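Structures incoming, each one as structure tokens.
Readers should treat all values here as calculations from the given coordinates under stated rules, not as data from a laboratory. Everything numeric in this text was worked out from a predicted model, so none of it was measured. Cβ atoms are built from the backbone, for glycine too; each structure is taken alone.
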Structure P
Amino acid sequence: MQGQIPFGVADYFWEEALQRQELITSLLATFRAWGYGDVTPPAFEYAASLTAQASAGLQAEMYRFLDRDGSTLALRPEFTTPVARLVGTRLHDWPMPQRFCYAGSVFRYVAPQAGRQREFWQAGVELFGASSPDADAEVLALTAETLNVAGLADYRIVLGQICYFGGLLAALKLTPDQCDSLRWAIERKSEPALADFLRETPLRTGQRQAVEALPGLSGSNIHQVIDRAERHCLNTEMHRALVNLRAVVDALSGYGVLESVVLDLTEIRSLGYYTGISFEAMAPESGFSIGSGGRYDDLVGHFGPSQPAVGVAVGVERLLLARQRQSGRLASLRPIPPHALVISHQHPAALAQVQRWRAEGYRLQMEVNGRPLADVLAYAVRIGAGQVLVWQGEQFIAYRRDADNSFTPRQGEISFDE
């Protein structure tokens, strides 16, 4: 196994690594422009903290290990809980609202799939101390801008409201097994499973109609979907969920992103802590979620004074994969070539000029092995460099690569055109 890496992790290098870093830089710059400050929680902490309100599925995917003092530690499976722990334990005395952004690795013991290994990168934001629909709308709008900045030409944000389904379950008064059956059918959007549930579960007419209506409560005409859902409200909790959705959509309308939002009241999947809206970002032809978020008003209170909160996290690898599929361009499996190779003979004037060009943003590699010009030209062909600069006398001579990979020396002003 020497020299191998564990199953579920990956090496990234050359252009693929550069694309990741450039995307992360762009995403963080976008978050900061919306007033979000950076946060970097530890990669591992006490397992008891990370499992606070986590779903059974997420808990099963966590990497746990024993510290030397016998404490059970775990690698972070997501960022929301560690940031909520920070706010609850150390920042609860600071003015609210508080906004944080992050980017880094998370770890889950899952079967590797498209765009996700067992170690993968997330970038996201968390907004604490605001329970208003305006806060929900801000995070949804920022999610749309995040996908735009990432270079996605086509995407959808699928918006749900966990309390509508929660209110329905409360009204139905089901047994735990019956709740699990209905949840399973709705999460997987399985009509046969839903039919089995309805056949095996005694319900009153209004209750049955509310369950039967669930698969149809989705679409891009959001207010129309809410109107249909309103006809099947069985209690005030379901009604309040729809009132909240109307307010969020109204607040979101000013951002100009509603054409990318689809309402789906069967969107009930969560990490275990969502208490209001929840949503997923989807890209056509990808077949997987590239980001998710929602409101989680009860999580911070697990660590300190309670605070309402809403946030979103996107998968960096999945963003890149979705962008590649939409553009049709894959990352090159070659080193990223410099704008030029330089033979400076360590002349001070040559080195000073190279530093000025680098300050202007050009990528320049210095010849450090003392090879003859012919060998440097051959190396330039191998790595894809377009020219070699050689210091002669008091100036650089540019050897520009031609279409046949031969080099022609040219005097005069140096150009770094791609």
Structure Q
Amino acid sequence: MATSKVLAGAQVVLPTGTLTDGRVIVDGSRIAGSAPADAETLDLSGHWVVPGFVDIHNHGGGGASFTSGTVEDVLKGIHTHRLHGTTTVVASTVTGEMDFLAQRAGLLSELAEQGDLAGIHFEGPFISPCRKGAHSEALLRDPDPADVRKLIDAARGQARMVTLATELPGGIDSVRLLAEHGVIAAIGHTDATYEQTAEAIDAGATVATHLYNAMPALGHRAPGPIAALLEDERVTVELINDGTHLHKAAFELAFHHAGPARVALITDAMDAAGFGDGRYMLGPLEVEVRDSVARLVEGGSIAGSTLTLDRAFKRSVTVDGLSVEDTVRAISANPARLLGLDDRVGSLEPGKDADLVVLDAAFDVKGVMRKGEWVVDPL
């Protein structure tokens, strides 16, 4: 059986633009520049072929939690998101005891080392009690650089991002520590002023964790963190485009102000993504999912999402009117660049991993390939 495949006839989105009646050549696990004579050809006329999606902020799916599940649970969550086009995923934790988070980092780092995950994102415990969202206030703590270093060390080189309220004591020093270790410092769950946010960006923070959510609203006299994060060219802003976390106008304002090179579409998914309504645990807190919206049982705060990136892609194009090319940048190329993986994933180019998604004319997933193997076979 041929190990080489030619995906022909589709609209293929490349970094340089979209090819009509294009082709993608897959040889083994990688994209190739030319096809051998025995290559199998698959006619994908009427479809789109786009790079595999890259999610830098994801807490689980398929009924499984990255924060508390077993290895088998985590693998189940990863597979659930792969079925929806996410071929590269970073596992996000939620606030917990330091020893517990260090233990989780050990488990998740093993999965990263074997290639199932693209690393670990620590969301909490270094966040503001004023903007805690679905995090346990009793477990929050200031971002002491020694504690931040403990989590980095526990991740054994697999820490990719830490979300902090950088206005808290130790916040700026922790940003500098993260930058020195090549870990993304993300500003989020913060009550910072505009000026405090700008100081953190100058210190090395480069990502806004789910912009708008868990931070002060944009004000005309006190613009707060949103304005500082949107206006600075050094910052990439995460956006949850599920129609619940953000009003359409807020999403479009952020996207068009930051521009397609500075947006990363994320899910912030929890266990219920790809699974269904019901009761779940997010860390130590109980969550009820009703009509696909996750909220804390106590207090009613939004608790992550049930989003998958294929739905974010479709909504961005069909509801918000973004171009397919700009959506691909925000859902694949930009997050791959942030992770330092853009030499391997995030775009369809020879030599890179054969990670791709086949979409029909309505932008629904019909095929998913990861490293040359079909996760969802379009045939």
Structure R
Amino acid sequence: MIKQYVQYEKEFTTTKCPDISFANIESVENGTICVDAADVSGVVYDTHGKLCDASVTYRFGGHTRITKFKQTQNFIDETVVFAGGGYIFSHFGHFLLEGLARLYPVLDSKYKNKKFVFVVGRKTKSLPGFVMDFLTGLGIKSDNIILINKTTRFRGVYVPRQASVITQYISPIMLQIFNKIAHNMNNKQIKTYDKIYLSRGKMNDGRTFGEKSIEKIFAKNGYKIIYPETLPLSHQITLARNCKYMAGTAGTALHLAMFMCPGGTVIQIKRNTLPIDNADIQKQICDICGLNFVYVAGSIEKIPTGHFSQMPQIIGITDSMIKFFDDNNFQVSKSDIKFDQDSWNMYTQHLKKYNRKNKYNKFIGFIARIIATVGITKYGRQTIREYIKHILHAN
């Protein structure tokens, strides 16, 4: 079920999910994982140079770069599972949605002790701690993890199709992954709550303002205020697994709803004005997990932004939010909904800083692009651009 408290109700589209199961995991003998260093992605080819279509990584409405087949002397004498990789390891939310999408073979005894291959950047020596926590929660041992950053051939490669494509679909098999992680990482030693509010208040990223007044109202009505980034992953998952109501502003934290039990409710506060946001993704999570979804407009920003903007954003007590409070019997006083002038002043100051910095960054980017034209390859140009930006920022 979905309930919307926004000026213009959003139309949520549904993309048919293909059949994803253990039965359609493909096996490629003498498979080669061809890596694109610049795009930090890879695909699998057989010994004759034929592409394994199941290895292509899709995102949004398209797919990542399909690297051309090439012979290689790099050989590892193992039959492995292709787990994808790349940029997803640097972002908690994207790892939940995309990094777990090829890991369901671990749920089948046939693949449980196989090694899983991840494509990583050239400078990556190990996976982030939160990724390792998730892999451990799935039962994947560190000894069974192989990281590659260049084209490599294997004795054999199992290729599971993506069980989740961001903004398109989440396969029911993903629910088995969420449940296994929740079961294995549940911490019975910590106190849990029926109602939790996931706050961005301690992120200190200078991007979201005005949340304190909203937190105060939720706390007054029985919600425990949680700061996810201050807690171990096992605590976050345990809190999510045992709550019946999860509220917060749009963002990665609410994706912890993946670990909630069916029948719960997720309350997402929209923190930007423009239509583009991540409500589609959050609703997909709620649908696959059997959760109710409540969507509330909370932005009072002076310059309209999209969800993925780096520009500062501010939320407050909007008419839509008051309607939500009324419908759900929240206890709210006049002082609770008073305009937060201090947060508005902080927002305005950060907005000015952002505009100054943005002009400078555009200038640096222009200079870097001109100089980087001497780069022979895509990766070379990218490396030169990053180096130039580093030098200019450092000075």
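For which of P, Q, R does Cα extents along the principal axes in Å, calculated from the coordinates, equal 93, 54, 47?
P
Among P, Q, R, considering only distance in nm of label points 7 Å out along Cα→Cβ at positions 16 and 280, which has the greatest calculated value? Could the numbers behind the result be given before it?
Numbers: P: 2.6; Q: 4.2; R: 1.9.
Sorting by distance in nm of label points 7 Å out along Cα→Cβ at positions 16 and 280 in descending order puts Q first.
Which of P, Q, R yields 17.5 for mean count of other Cβ atoms within 10 Å over residues 48-55, as computed? Working shown, then result.
On the way: P: 17.5; Q: 28.1; R: 15.0.
Structure P accounts for this read-out.
Who wins on FRET efficiency 1/(1 + (r/R0)^6) of positions 240 and 344 (r between Cβ atoms, R0 = 30 Å, to 0.05) among P, Q, R, i.e. which is largest? Could the numbers behind the result be given before it?
Numbers: P: 0.00; Q: 0.75; R: 0.40.
Structure Q gives the largest value of FRET efficiency 1/(1 + (r/R0)^6) of positions 240 and 344 (r between Cβ atoms, R0 = 30 Å, to 0.05) among P, Q, R.
For structures P, Q, R, calculate distance in nm of label points 7 Å out along Cα→Cβ at positions 200 and 352 and state which one comes out highest. Walk me through the numbers before you get to the answer.
Numbers: P: 8.3; Q: 3.0; R: 2.2.
The structure with the largest value is P.
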